[in-house]
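These notes open a run of structures that come right after.
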Structure 1
C-alpha cells in the first residue's frame with residue numbers, strides 16, 4: 001500500500017514550514033510506502049523557497065524512504081490546487097492536511113491501522129484540536145467560541161471511532177484520507193474553497209458526501225492533529241466570515257435567491273435583517289448561545305445574498 005500526504009497552500013510559508021517539520025518527524029509505518037506533495041496555489045510569499053529547504057532536510061533524514069515534492073498551481077482557488085494534487089500523485093490513499101496543521105507523531109500509523117481495521121472504508125478523518133501560540137490562554141468570548149462553535153475554527157472532536165453519517169459526522173479537509181479509486185472523476189468543486197483569502201465553504205464536506213454515498217467512512221479517534229488558531233481570529237469578525245462562507249455555498253444547493261418586486265429577493269433580505277436584529281437584541285456583556293446563533297443565521301443569509 002502506498003500513501004500520499006497532500007497539502008494545498010497559499011501564502012503561509014512560515015506556518016507551512018512548521019507543518020512540514022511535524023510531518024518529517026512523525027513515526028512511519030514499517031510495511032507501507034509513502035510520500036508527501038505540497039501544491040503551491042500561486043503564493044506571493046517565500047513558499048517555494050520554504051518547501052525547497054524542506055526537501056533538502058527530508059532527503060537528508062529519510063532518503064528515498066519518504067520523499068517530499070513541490071507542485072505549482074497557477075489557477076487561484078484551493079479546489080484547483082487539490083485537483084492538481086489528485087491528478088499528479090500516485091498513492092492508493094490520499095491523506096489531506098491543511099498548511100496550518102501539526103500532526104501527532106503517530107498520526108500516519110493511526111490511519112494505516114484504521115485502513116486495516118475498517119477495510120471496506122473509502123474515507124477517513126480524525127480529530128482536530130486547537131494549536132495555540134505559546135502562552136496563549138483562552139478565556140471569555142474566545143473560550144466560548146472554541147467551546148460552542150469549534151467547527152468555525154477548524155476544530156473537530158472525536159472521542160471514539162465513529163462511522164460517518166453525513167452531515168452529522170463528517171471529516172474536515174484539514175485531516176482527511178480518501179481512497180483514490182473512490183475520488184469522483186470531476187474532483188473537487190472549483191467554485192468552493194479558499195480563493196486568495198476569500199472563503200466559500202464546502203469543498204471538503206461536499207467531497208466527503210460524494211465519496212461515502214452508498215459506502216463506508218470512519219472518523220478515527222487516534223488520527224490526531226492540531227489546527228492553528230491565531231488569537232486575532234477568535235472574534236466576531238472571523239465567526240461572521242466563516243458563517244458567511246457557508247451561506248455562499250447555498251448558491252450551489254438552492255440556486256440564486258428567487259427575486260420579487262423590482263427583481264430584488266426581498267424575502268431573503270427580510271430574513272437577513274430579522275436575524276441580524278434578533279442578534280442585536282440578544283447581545284449581552286457575556287457570551288450567549290442566543291446571540292451567536294442569531295448572528296450565524298444572519299451571516300449565512302448575507303453570504304447567500306452576496307454570492
Structure 2
C-alpha cells in the first residue's frame with residue numbers, strides 16, 4: 001500500500017494534509033513531516049498542512065493557511081473517523097488517503113492505510129519514507145522522531161516493539177539526530193504549567209477503586225495562564241502513581257464550548273467506554289468531547305465501576 005500512496009502523491013499537483021482536531025505532537029509532526037517530504041521530493045507541487053494550531057507546539061513548526069482547492073489530493077493522518085478531521089471540506093477533494101494507527105472506526109477515504117499495532121502515526125510515516133522514493137532530511141527526520149516519542153510516551157507503551165526500536169535506530173544513524181535538542185523542543189515548558197501540574201496533583205479526586213480525575217475549569221486555566229490544550233495534555237504526566245489505575249483530566253474549553261476529557265489506563269481497556277460517550281482512541285489512551293461537567297461526571301462514575309470490576313477480576317492473579 002505504501003507504493004500505491006506514493007503513486008497517488010506523484011499524480012496530484014495540489015495536496016492537502018490534515019489531521020484530527022485537538023492537535024498533539026504525533027499528528028502535527030506527522031503532517032508537517034509528510035508535507036516537507038513531498039515538497040522536497042516534488043518541489044513543483046503545492047502542498048499544504050492545515051488545521052488549528054496550538055501555541056504550545058509553535059517550536060515544532062508552522063501550519064499553512066487553508067484555502068480553496070480543486071482537483072486536489074487529501075491525506076488525513078492520525079485520525080480514525082471523519083467527524084474528528086480538522087478544518088477541511090471533503091467535497092473539495094478528488095481523492096482521499098488515510099494514514100492512521102488507531103483501531104478502525106469507519107472508512108472515509110479511497111485508500112486507508114491503518115496499522116493499529118504501530119505506536120504512532122509517525123512510525124507509519126517513517127516506514128512510508130523508507131519504502132518509497134519520498135525524500136527525507138534531518139529536519140523531517142526530527143519531526144518524525146518527536147511525533148513517535150510523544151505518542152509512545154518516550155517508548156513506555158507496549159505498542160513499541162523491536163521493530164519500532166530498529167526503525168528509530170535507523171533514522172538516528174542516517175540523519176545524526178540530536179536527541180537532547182529534540183527533547184527540549186518537546187518537553188521544555190513554562191513555570192506556570194509546572195505550577196498547574198502541582199495544582200492538579202494536590203486537587204485530583206482519587207476513588208476507592210483507584211480512579212483519579214480532576215476538573216480543570218476555565219477559571220483555573222486563566223488563573224495559571226495556560227491554554228486548555230496544555231491543561232488537557234497534562235494527563236500524560238501522571239503515570240506510575242501506585243494508588244491510581246485509571247486517570248482523567250476534565251478540561252473546560254470555552255472557546256469551542258465543550259468539555260474535553262482525556263483518559264489513560266494502566267490496566268482496564270478504556271476505549272469502549274470512551275466510545276459509549278461519543279469519543280474513542282486506543283485501549284489505554286482515549287478521549288471524549290462533552291457538553292457539560294455533569295456528563296463528564298457520569299463518565300467518571302462509569303469508569304469507576306470499570307476499574308472496580310477490573311480490580312475484582314485481578315485479585316487472585
Which structure, out of 1, 2, was Kirkwood radius over Cα pairs in Å, for residues 171-266 alone derived from, given a value of 14.8? 2
Ranked on distance in nm of label points 7 Å out along Cα→Cβ at positions 35 and 155, which label among 1, 2 comes first with the largest value? 1
Compute relative contact order in percent (Cα under 8 Å, 6 or more apart) for each of 1, 2 and report the one that scores greatest. 1
For distance in nm of label points 7 Å out along Cα→Cβ at positions 11 and 59, find whichever of 1, 2 sits highest and give me its label. 2
Answer label among 1, 2 for the case where Cα extents along the principal axes in Å, for residues 3-106 alone, calculated from the coordinates, equals 37, 26, 22: 1
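Each reported figure results from applying straightforward, stated rules to the coordinates on display, with no laboratory input. Not measured: the values here are computed from a predicted model. Cβ atoms are built from the backbone, for glycine too; each structure is taken alone.
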